[in-house]
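Here, each number is a calculation from the coordinates, and none is a lab measurement. Bear in mind that the values here come from a model prediction, so they are computed numbers and not experimental data. Cβ atoms are built from the backbone, for glycine too; each structure is taken alone.
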Structure I
């Protein structure tokens with residue numbers, strides 16, 4: 001089956017589209033990436049998303065944004081019409097507050113009509129209804145895509161939020177562990193935004209500054225870092241306004257401090273929860289894999305070999321969209337596609353709702 005996966009993450013900068021050829025059923029899945037496209041949000045649309053993420057949008061604005069995003073997804077996916085048999089749409093997370101609520105918007109009906117194929121979307125509520133955190137959802141696809149017998153590997157995603165998937169050497173799904181470690185790029189992007197930039201490209205500004213030890217020590221006492229998995233978090237938790245002292249340091253020192261916060265919180269998560277299980281290597285995906293300053297710190301802080309996806313012959317920005325393609329594929333086959341032990345759910349969920357296009361000639 002040819003499945004188009006679409007992923008727009010908590011960095012809120014655009015959408016990644018991966019067209020994948022998938023065959024087989026768990027535990028044996030063969031796959032190949034056929035095409036990739038990255039589409040940036042137009043400035044006005046991105047501003048609306050960021051305002052909604054900051055809880056500064058009215059009900060009407062959220063409703064309009066839900067449909068504006070749906071039309072945007074349809075527009076950027078239209079070149080794949082005739083190439084895909086199925087689409088899997090993550091949507092844009094506006095709020096994630098388990099166990100009470102999670103909300104991903106972007107109306108899928110537009111995408112179904114643009115491609116003329118079924119669309120699987122709204123993946124998270126099924127897990128939430130089973131008592132789970134509704135995140136992370138990609139660990140089972142990670143196991144099917146990147147697991148290797150005899151190698152204990154972690155797949156680490158540096159998106160707006162940082163998360164990891166631990167893949168055991170024996171490939172037993174019941175031993176997979178995954179959770180959000182805390183902030184990834186979201187605080188860095190917000191700080192760069194105050195300088196009129198969308199991001200600190202490559203971590204160059206951070207590299208010119210010095211981390212502030214006192215601020216770091218206070219920030220690292222955040223209770224989330226000390227919670228045991230299963231756990232997940234969202235951009236609504238990690239905002240500059242929630243961190244003490246961000247107004248008292250220069251922009252380079254602030255970016256250096258936030259980079260160190262991300263790196264050290266990740267290293268702490270590995271020390272506390274992953275290294276005791278035995279770990280051979282870490283593969284890093286997501287936009288943060290291109291931040292050389294952050295990657296340098298991660299490689300220095302972790303006691304195992306750390307690779308970017310590119311260093312393993314893969315593309316760092318393929319990972320999440322490809323994983324959602326697998327989630328959609330499994331849902332279409334009516335196969336459970338989540339792992340209860342990583343989300344805290346009562347059982348593995350059949351996550352995702354299917355939207356069908358209008359019949360031809362209707």
Structure II
């Protein structure tokens with residue numbers, strides 16, 4: 001294993017761990033803010049670090065289109081390019097195989113995309129995906145896969161999963177091992193437990209530095225997602241990190257940690273910051289609502305972010321209604337801080353053996369729809 005990973009404590013299926021890379025260590029369970037195009041929207045890198053984030057996610061597909069992986073490599077790699085000295089994980093482009101279905105043609109060897117930027121034709125294969133992630137200098141490279149859409153029949157999910165497993169083998173062969181850098185495989189199979197088990201066994205036979213669960217949070221609902229995790233995570237090696245891709249809402253994260261997941265990413269906290277939604281310990285709120293117009297209270301009295309330390313709900317309401325950029329910045333900073341505080345609370349509870357109480361109190365503080 002070219003990445004260091006230690007499980008420091010357990011509480012039921014949940015794990016408190018540390019993942020060590022060439023660009024620093026990550027305490028798990030960890031949430032990775034999404035920096036799709038080499039930036040976490042509306043945030044300086046230094047501000048992202050102040051929230052407690054230790055690792056960011058970059059996007060292979062978007063960065064290969066603009067500014068181009070070779071250009072990023074020429075300019076010193078993605079860490080230097082975006083002024084983020086810490087670890088970076090890059091997705092492989094596999095999600096775009098699903099989300100850009102109208103702009104791509106899939107075959108056994110790879111995917112041909114029509115760029116949403118300029119209409120040019122682009123080719124992604126497992127080998128090219130791994131090469132792009134190497135050029136970006138990603139600490140965690142993801143195997144190239146097809147993210148199975150939902151709904152899908154069992155036959156469709158099986159065909160998609162087995163294609164991803166063939167691509168996983170090719171990704172492993174293309175990856176260049178070096179200290180502090182690693183390659184994660186991605187378990188697919190939709191919501192079908194037999195397919196998830198088949199995928200997990202295939203990936204373990206290939207051998208990876210970590211194992212992701214993909215193809216969830218794509219419309220199947222929380223109950224189906226948790227049921228899939230109940231089946232899948234026990235099949236994954238206990239001495240490797242486990243990553244649930246694209247998840248999610250705070251209650252999804254807590255439930256997944258209870259089921260043994262170590263790493264998460266999602267656009268929710270940053271996208272919410274751009275749509276006037278704030279995540280707090282008592283649920284989410286829409287700061288555009290008129291009830292906040294004269295409210296002098298902070299978003300969350302227990303939060304230490306700049307939005308909560310220095311500004312009222314009334315001021316944030318005004319910024320949002322006026323379309324001021326500062327409102328987006330402050331709400332994004334707050335949401336990322338909330339997510340990192342949640343992860344810290346989960347880590348502390350696992351270490352103390354009190355995760356069940358933490359999860360119970362977390363749920364009790366939030367309305368059912370939050």
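Comparing I, II, where is FRET efficiency 1/(1 + (r/R0)^6) of positions 55 and 151 (r between Cβ atoms, R0 = 30 Å, to 0.05) highest?
When FRET efficiency 1/(1 + (r/R0)^6) of positions 55 and 151 (r between Cβ atoms, R0 = 30 Å, to 0.05) is computed for each of I, II, structure II gives the biggest number.
To which of I, II does the computed value 3.5 (distance in nm of label points 7 Å out along Cα→Cβ at positions 15 and 47) belong?
Values: I: 2.2; II: 3.5.
Derived from the structure labelled II.
Output the label of whichever structure in I, II has the greatest value of Kirkwood radius over Cα pairs in Å, for residues 95-270 alone. It would help to have the intermediate numbers written out before the result.
Working: I: 18.0; II: 16.4.
Biggest value here belongs to I.
Taking distance in nm of label points 7 Å out along Cα→Cβ at positions 71 and 143 for each of I, II, which is largest?
Values: I: 4.2; II: 3.2.
By distance in nm of label points 7 Å out along Cα→Cβ at positions 71 and 143, the leading structure of I, II is I.
With relative contact order in percent (Cα under 8 Å, 6 or more apart) computed per structure, which member of I, II shows the largest figure? Please report the intermediate quantities before stating the final value.
Working: I: 23; II: 18.
Looking at the calculated values, the largest one is I.
If helix-only ellipticity at 222 nm (-39500 (n - 2.57) for each DSSP H run of 4 or more, over all residues; to 500) is computed to be -12500, which of I, II is the source?
Numbers: I: -9500; II: -12500.
So the calculation was done on II.
Comparing Kirkwood radius over Cα pairs in Å, for residues 79-134 alone across structures I, II, which is largest? Mind showing how you got there, number by number?
Values: I: 12.3; II: 12.6.
Checked I, II; max of Kirkwood radius over Cα pairs in Å, for residues 79-134 alone sits with II.
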